Every structure is written in C-alpha cells, then in structure tokens.
Structure P
Amino acid sequence: MIFSEWLNENNQRCVLVELDASINGIESTLYLSNIGFASSPIDLPANTLYPAGLEGSIQLTESIALDGSLSIGYSDITINNTNGIRDAWLTYIFTNRAIRVYLGSPGWNKEGFELIFSGITANISSSSLDKINIQFLDKMQLLNTPLSEATVDGSGTNADDLLPNLFGECCNVTPLNYNPATLEYKVHTTNIERIIEVRDNGVPITTFTPYPQYGSFILTTAPAGTITASIQGDNVGGYTNTVASVIKRIVKGFGKASTRFTDADINLTNFYDFDATHQQFIGIYLANKENVLDIINRIAYSIGAYCFINRLGKLTLLQLTLPGSGTPIEIKPRNIINGSFTMASVVPITPAVKLGYCRNWTVQDKLETGLPDEHKALFAKEYLIVSLANNNVITSHKLSSEATQQDTLLLTKTQTTEEASRKLALFSTQRFIYSFDSFGDALLWELGQSVTLTYPRFTLQLGKNGVITKIQKDFVTGKVKVEVLG
C-alpha cells in the first residue's frame with residue numbers, strides 16, 4: 001500500500017521516537033513509542049524495543065513569514081514518568097542532540113515506517129511528578145551560533161578585535177587594521193578571490209601588496225586617511241557569489257564547528273536546482289559578531305527566498321512565488337475537513353517596491369579629496385536604489401506611491417530591477433491566506449509546496465494557484481492544519 005493512502009485510512013498509528021542523548025558522557029539513543037513496538041532482526045536498529053511511553057499528541061508547527069522574518073519549527077513531547085521510572089532522564093544531556101520521529105503501522109517492520117521529522121532537542125523538563133517534557137526544534141537551531149569568534153590575538157591593543165569575514169563581492173569595506181606596525185589590513189579570516197581596489201580617503205591607491213591567501217593586504221606607505229577596499233571574498237573551495245552557493249559555504253564552513261552542517265544536512269538537489277535558476281550576485285561583509293541564522297536569512301531574503309528544514313531534516317531553499325515551482329498538489333473539498341475552511345487574512349496590497357542594492361559598506365559623506373563630484377556623491381550613499389510602482393493599482397486603490405525601502409545584498413541594477421518587478425507582480429495583486437484542516441496524507445506536505453486550491457467559496461470554484469506558508473502537523477491523530485497563500 002502507498003504510504004500516503006495508508007495515512008488517510010482509519011488505521012492504528014504507531015509513532016516511534018529515537019532520542020539521542022549523552023548519558024554519563026556516552027552518546028546513546030533512547031527509544032519510545034505511543035503504543036509499544038519491537039523492531040525485527042532485519043531492521044535498523046535490529047531487535048530493539050520501543051516501549052510505550054509517549055503521551056498525548058506530538059505536533060510540529062512550521063511557517064514562513066511574508067516579511068522575511070525567520071521561523072524555526074518547534075514542538076514538544078510528553079513522556080510517562082509514573083513512579084519516577086524515568087527520573088534519570090533528567091540528568092541526561094539532550095541539548096542539540098538528534099530526534100527522529102517515524103510513523104507506521106504496529107504490524108509493519110521498522111523499515112516500512114516513514115521518517116516524518118528529523119530535528120534536534122532543545123531542553124528537558126518535568127511539568128508534574130509523573131511526566132517528562134522534551135522540547136524539540138528543527139535543525140535550523142543548530143545554526144543559531146556566531147559565524148566566527150576568531151580574534152586578532154597577540155599582545156597588541158587590538159588583540160580582542162574580531163576578524164572580519166567577507167562573502168561574494170563587496171564595495172568599499174573598512175578592513176581591520178590587523179597589524180598597525182606593518183600596516184597589514186584584514187578583510188577575511190581565510191583566503192579570498194582578489195582585492196579589486198584599495199582607497200585612501202576615497203582615492204584609489206597602488207601602494208599596497210595583496211595577500212589573498214591570507215585575506216589581507218599590506219600598505220607600503222602610511223595612509224593619509226581612512227583605508228577602504230573593494231573585495232571579492234571567501235575562496236575556500238573556489239570563489240562563489242550566488243545566494244545558494246554562499247549559504248552552503250557558510251553553513252558548512254562557519255559557525256560552531258560541532259554544529260556545522262555537512263552535505264548530509266543539506267537538500268543538495270534543491271540547492272543545485274535553486275542555484276541554476278537563481279544566479280543573482282550578492283555580497284556581505286561581517287565585521288562584527290553576527291549569527292549564522294540571521295546571515296543566511298538576510299542573504300536568502302535579498303531575492304525573496306527562505307531557508308527552512310524539510311521533514312527529512314535537510315536545509316532547503318525556497319523563493320516565494322506564485323505559482324510555486326514544481327507540480328502542484330491538488331487540494332479539493334475532499335481533502336478538507338468539513339467546517340474547517342476559513343479565509344485567515346487578507347494580505348495588504350503593495351503598489352510600489354523600493355530596493356537598495358550595491359551597498360557602500362563605508363559611507364563617506366565628507367570627503368575633501370580631489371575626487372569628481374559624482375564619485376563623492378556615490379561614497380556618501382549607503383545604497384543605490386531601484387524603485388518601481390504599479391500606477392493603476394495606486395490610482396484604483398487610492399494608495400501612496402511611496403514604498404518603504406528594503407535593503408538587499410544584491411550587486412547589480414539589472415538583477416535588482418528583476419527582483420523588484422517580481423515582488424511588485426506578486427503583491428500588487430490582492431492576495432489571501434486560506435486556512436483549513438486536512439487529513440493524514442498532508443503530513444507529507446512541505447512548506448513552500450505549490451498547490452492548486454479548489455473550494456466552493458471565495459471565488460475558488462475553478463481552482464487557484466497557491467503556496468503553503470504554514471503547516472501544523474499532529475503525528476498521532478494525523479490532523480494537519482494548513483495555511484495557503486493564494
């Protein structure tokens with residue numbers, strides 16, 4: 001039987017949970033189920049008991065916000081602790097260890113069960129004498145760590161200064177004066193592609209020696225003023241400056257070493273396909289302590305995209321578009337639980353879009369050098385701007401043509417104009433968020449999945465393209481609450 005069909009039938013559901021934990025310094029795995037289960041000799045793991053200990057429902061809520069803010073999937077499980085049978089669990093270390101949730105029939109072998117969630121545990125607590133509670137999150141939480149904490153070190157006055165990092169191409173950054181005695185300046189912790197130009201108070205200079213293998217350069221004469229540089233950055237494994245490739249470079253090579261992602265944590269097919277179809281150039285310079293999660297979210301949202309973890313525990317990239325990519329799921333009244341369908345919200349119309357691009361990372365608005373006035377004007381601006389508006393929508397809806405500027409990490413006017421046009425087309429049309437409850441096979445649906453929604457209300461009779469923006473799954477009951485942007 002096809003698993004999705006089994007999910008929709010009135011079958012007894014067996015939920016298996018595997019929890020990794022450190023027990024007295026030894027990395028171990030604990031096993032649980034809702035009704036009790038034992039794996040067979042041919043399963044992995046073989047001959048393993050999953051004792052009945054799970055209580056209540058196990059729900060997971062995942063969402064993507066239209067404003068680009070970050071969302072991490074979260075939930076918790078309640079475990080039976082009658083008479084303190086699992087009191088010792090409170091001494092185990094679960095934090096940032098893996099949790100895997102499987103679903104299937106109690107009559108199947110373990111190999112027939114479907115992995116429906118792969119994440120990490122956040123903490124353990126006890127809400128009462130006979131219960132233990134474990135909170136779990138999707139694996140994005142592993143990226144909730146500083147990008148780098150490497151400092152200059154040594155005995156100089158700048159020993160505690162954080163070393164900068166630069167990805168893609170950046171204009172006019174202020175490098176770290178790594179060694180004042182030798183006039184060495186640092187722009188990245190490791191090797192870079194190239195130093196495009198160095199400037200002293202805005203004036204290009206040639207009196208420097210580049211050391212791209214160290215992410216630095218050394219001046220051969222003392223500077224007259226502020227030193228800035230335009231750089232093509234990180235080149236570990238080859239230079240890259242597109243959204244997917246830079247995000248992959250960061251999650252694999254930066255952040256806390258123990259929680260960095262490997263290829264096994266990344267939806268490689270998705271990243272490859274995304275990079276092939278989204279070749280926009282970006283650049284980001286990080287001179288202060290910043291968080292990996294925030295950084296990759298900023299990079300992705302420069303083109304209206306989101307990072308999230310799919311149900312198999314792999315980092316995935318999605319650009320919010322209508323219609324969505326891929327073959328859409330057909331959602332019809334038979335897929336919707338009676339009485340659950342509502343229009344959850346009306347998305348405000350956006351009649352104009354204003355995007356900042358080609359960031360000037362060091363604003364210099366008081367240059368007194370002999371630069372041409374047009375160059376001085378450029379150095380005085382933090383961003384170049386692309387503004388687009390739909391005048392018909394402005395007139396018909398009596399809206400303002402002034403848009404709030406959204407700053408991006410994009411580099412070129414052409415690509416920024418394309419992104420502004422895409423956003424304007426997406427949100428200058430009235431959009432709605434539809435909410436409904438669905439059946440067991442919706443446990444296999446994912447954030448960002450393209451759908452065709454048909455319903456006998458709200459002008460949906462002929463079907464409407466949409467994309468899933470929120471999904472709440474109950475693995476025990478099989479009930480799924482879905483929100484669709486359409």
Structure Q
Amino acid sequence: MKYSLHPRSIAFRLIVAVLAVELLSAVLVVFLSFGYERHTHFHAFDVLLFGHADAILGAVQDAEDAQDNLMLVKADLHVPPGDIYEVYDASGRLLGRSANWQGVGPFTAPQPPHNPFSEMTVNGREYRVVRIHGSRLVDPGRPGGGTQRQVAILYGAPTYYVWKTIFGTVEFYAGGSLLLLLVTGPLIAWLLHRGLLPLRQLAALASKVSVDAWQFSPPESARTTPELAPLTHAIESVLQRLERSFMQQRAFVSDAAHELKTAVAVVKSSLQLLGMKSRSVEEYKAGLERCLADSLRLEEIVANMLALARVENAASGSGPQPAVDLAACLRRTVAQLATIAALRGVQVEVAVPLSADCRVPIDEEDCCTLLSNLLLNAIQHSPARSIVEARLTSETGAVVLEIQDHGDGIGPEALPHVFDRFYRGDPSRTRSTGGTGLGLAICKAIVQRAGGSINLASQPDSNLPNRGTAVTLRLPLAKETAANRPAPSA
C-alpha cells in the first residue's frame with residue numbers, strides 16, 4: 001500500500017501533534033532559559049557594581065586640611081573604561097567624577113528597603129547604576145577617636161555586554177531547539193510509518209475480501225498489537241457473519257427454486273396427464289383435485305417465503321413498540337388448533353400463571369404465527385393418545401415458554417439444522433406432514449427481532465421411546481411492562 005501523509009490521516013495528525021508539543025516545549029525552554037540567564041548574569045553584574053562602588057569608597061581619603069574635608073584619590077582607582085561614577089560628601093560637595101560623564105548632582109543614598117539600583121541612559125547607552133553611602137574616619141589620632149564623615153557614591157556600568165551574553169545564550173537554546181525539531185520531524189514520520197505498518201497490512205488484506213473470496217488471514221503483527229487486536233477480531237467476526245449470511249442467502253435461493261420448481265412441475269405433469277387422452281368426469285375431477293392440492297402447497301410455500309422476508313426485513317421504526325399478551329395469545333392458538341389435535345388424538349395442556357404479566361414486544365399477528373408453528377409441529381410429531389405440554393413462566397424482565405411433546409424426537413445429526421430454511425429431517429423431502437421447511441426459520445426470525453432466544457432440545461433413545469422434543473422460548477417483557485413492574489423486595 002502506497003504511503004502518504006494526507007492531512008486527515010492518523011499519521012499526519014500524530015506528527016503535527018508531536019511537533020506542536022515539541023515546538024511548545026522549545027518555546028518554553030527559550031523563555032525559561034531567558035529568565036534564568038537574565039537573573040544569573042544581572043545578579044553577578046550587581047555584585048560587580050557593588051564591588052566597584054566599594055573600591056571608590058576606599059579611594060576617599062582625609063584631605064589633611066583645617067576643615068577636616070575629604071578628597072578622592074584617583075591614583076588609587078582602577079575603573080573599567082566606559083564605567084561612570086561620582087562621589088559627594090554629606091554637605092553635597094563633589095569629591096570626584098568620571099571624565100566621561102556630567103553627573104546627576106548631589107544626591108542622598110537610598111535607605112532600605114528601597115532598591116539601590118536604577119537604569120539610566122548616558123551618551124546614548126543604557127547603564128545600570130548603584131547608589132550607596134558610606135563613612136570615612138578623619139584624624140583618628142585626635143581625642144575621641146576622630147570624626148566620621150558620610151560619603152555618597154553613584155557607580156554605573158553599561159549593560160550592553162550583559163544583554164549580549166544573555167541573548168547569545170538564548171539564541172543557542174533557540175537554535176538547538178530548532179535543530180531538534182528539524183531532526184525529529186522526519187524521524188517521527190519514519191517511526192510512525194513503521195508503527196502503522198500492521199494497520200496498513202490489515203487494511204490491505206481486508207480490501208481483498210469479496211463475495212467470491214472470503215479468505216481473511218490477518219497478520220500476526222495485527223493480532224499481537226494491543227490497539228489492533230480488537231479491530232482484527234471485529235473484522236474477522238463481521239466477515240464470518242457476512243459469509244454465513246451470503247451462504248444462507250444462496251442456499252435459500254437454491255432451496256426456494258427447488259421447492260417452487262418441484263411444485264410447478266407436479267402441477268404441470270398433472271395437467272399434461274389429463275390432456276393426453278379423453279377422461280371420464282370422475283378422472284377429470286380427481287386430476288383437478290390433485291392440481292388444486294399442489295397449487296395450495298405452492299401457495300403455502302410462497303406465503304411462508306413472504307412471511308419470512310417480511311419478518312427479517314421489517315424496520316424497527318420510531319413509532320410505538322408493539323406488545324401482545326403472550327398468555328392470551330397462547331390460549332387462543334391452542335383453541336384454534338384443538339380440532340387438529342383431536343383428529344390426531346393428541347391432548348394439549350396449558351399451564352399459565354394467573355398473576356404474571358406476560359406482555360412481550362411482538363406484533364399480535366407474528367405472535368400467533370410463532371405459537372401456531374411451534375404447537376403444530378409438536379402436535380404433528382406426537383403419537384396418538386400423547387400429551388403436548390405448554391408451560392408459561394415469568395422471570396426477571398422476561399417470559400419463558402416451554403413446549404414439550406412426547407414423540408420420537410430429533411436425531412443429533414439433524415438437531416443443529418432445524419432452524420435452517422427449507423430443512424426437513426426427511427432427506428427424501430416427503431410431504432407426509434405437509435411442512436415446507438420454513439416454519440422454524442420464521443419462528444427464529446420473529447424471536448430474534450423481539451430480542452429473545454429460542455432453543456430446541458431433543459433426546460431420542462431407542463431404549464426410552466417417546467422422550468420427545470422440548471422447545472424453550474425466552475422473550476423480554478415489553479418496555480412499559482418492565483417499567484411498571486415493582487422491584488423485588490430485599
């Protein structure tokens with residue numbers, strides 16, 4: 001499969017997300033480095049300013065005059081070129097000033113907690129200056145230990161070189177982050193390309209599946225990848241269900257064609273036989289009766305096929321949910337089949353709880369079809385003088401119907417196929433019971449549409465005859481019934 005980074009692809013989105021996070025991290029690193037470098041360098045710069053200011057204070061000496069004045073001995077000063085300073089005594093007399101500066105005039109040194117640092121522009125350059133004050137002792141040999149003289153000093157240095165160092169460091173971090181982005185971008189794309197290889201292999205194999213080729217063997221990498229294992233299992237399950245559905249559809253079409261062709265051929269042969277020679281009235285009457293019987297059977301097959309299609313293709317819809325009382329429908333169906341049961345010598349016994357609410361989400365017509373198919377099967381496969389039992393019980397949120405007959409049962413080889421369309425236990429497809437092989441398929445479709453389940457169990461045994469077949473039907477209660485039912489007491 002050709003690899004490309006489409007703007008809507010997962011790989012493209014992941015790459016953009018990772019690079020965006022890296023870019024955000026780089027910007028954060030640059031800001032943090034700027035703050036850290038600024039704090040570190042200016043702290044060292046401030047310490048240097050204090051040191052130079054203290055050196056200026058050390059160069060202030062006694063003027064050796066009668067007024068006990070102070071003087072600045074510039075010969076003892078070693079001031080870096082470009083720095084500025086000026087010194088005043090307590091009376092505001094200028095003691096000294098750097099040659100490259102006009103000064104700010106007499107000032108009073110700030111006292112804590114005031115900030116001794118300030119910014120100013122001198123000769124077009126930005127300076128950071130510190131203002132301090134100190135004292136010098138004049139004539140310490142005099143009685144009383146001499147005289148203390150206060151001195152105010154302002155010292156400044158240009159900040160150009162400090163900012164140059166700070167921005168140089170920040171540029172290094174920014175350049176390194178940009179280089180990291182340029183290197184990791186293609187690397188991330190390559191890693192994501194390799195990481196998404198199992199997904200592309202899975203998609204390539206899934207794209208080869210068609211109605212004529214259902215083989216799907218996902219790669220082992222997709223099975224062992226935790227993120228892809230559920231998707232792989234889901235694709236396998238969907239394809240298996242689709243294949244089974246297609247096979248059932250093909251089998252249904254084939255079986256339906258066989259059934260209809262057989263019925264039409266029988267009617268056609270009967271009519272051809274009648275027209276081959278002259279017949280008596282009785283012979284014509286018997287032939288027409290056979291044609292009518294075969295036509296009725298053909299009509300029954302078509303009706304059952306239409307009923308199955310209607311049930312399977314019915315949309316859920318947004319209207320109110322249908323609901324029918326299963327107990328009442330069961331009693332009506334037993335009453336309708338009473339004549340058939342009497343003709344076969346079979347007794348149908350019904351056990352229904354009196355207080356149970358048995359409303360289930362099935363249309364009334366479908367419910368009658370479901371119950372009549374199940375009961376008719378049980379009656380037709382029961383020997384004379386036997387009993388068919390229909391027991392209705394209630395569970396939490398569901399209703400359970402069990403129909404038990406005492407016939408010969410169903411063989412284990414036929415039991416898995418009883419719900420298949422057009423399947424009959426008689427391999428020769430005889431019509432001794434009049435069935436079309438669609439009754440149980442219709443029942444299963446109705447039950448599944450209602451969200452229930454239907455199971456059939458049989459234990460034929462030559463040593464224990466008449467063990468029969470048991471059908472267990474479990475249907476959920478209708479929504480309004482389940483909502484109105486009181487919760488069980490603790």
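Any read-out appearing in this document is the output of simple, stated calculations on the displayed coordinates, not a laboratory observation. Owing to the predicted nature of the structure, the values given are computational and were not obtained by experimental measurement. Cβ atoms are built from the backbone, for glycine too; each structure is taken alone.
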Parent structure of the calculated result 2.6, given that distance in nm of label points 7 Å out along Cα→Cβ at positions 288 and 384 is the read-out and P, Q the choices: P
Structure from which -16500 was derived, helix-only ellipticity at 222 nm (-39500 (n - 2.57) for each DSSP H run of 4 or more, over all residues; to 500), options P, Q: Q
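Could you tell me which structure in P, Q was used to calculate relative contact order in percent (Cα under 8 Å, 6 or more apart) as 15?
P
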Parent structure of the calculated result 5.5, given that distance in nm of label points 7 Å out along Cα→Cβ at positions 280 and 416 is the read-out and P, Q the choices: Q
Structure (P, Q) behind the derived value 0.55 of FRET efficiency 1/(1 + (r/R0)^6) of positions 216 and 256 (r between Cβ atoms, R0 = 25 Å, to 0.05): P
If Rg/Rh (Cα atoms, Kirkwood Rh) is computed and equals 1.51, the structure in P, Q: Q
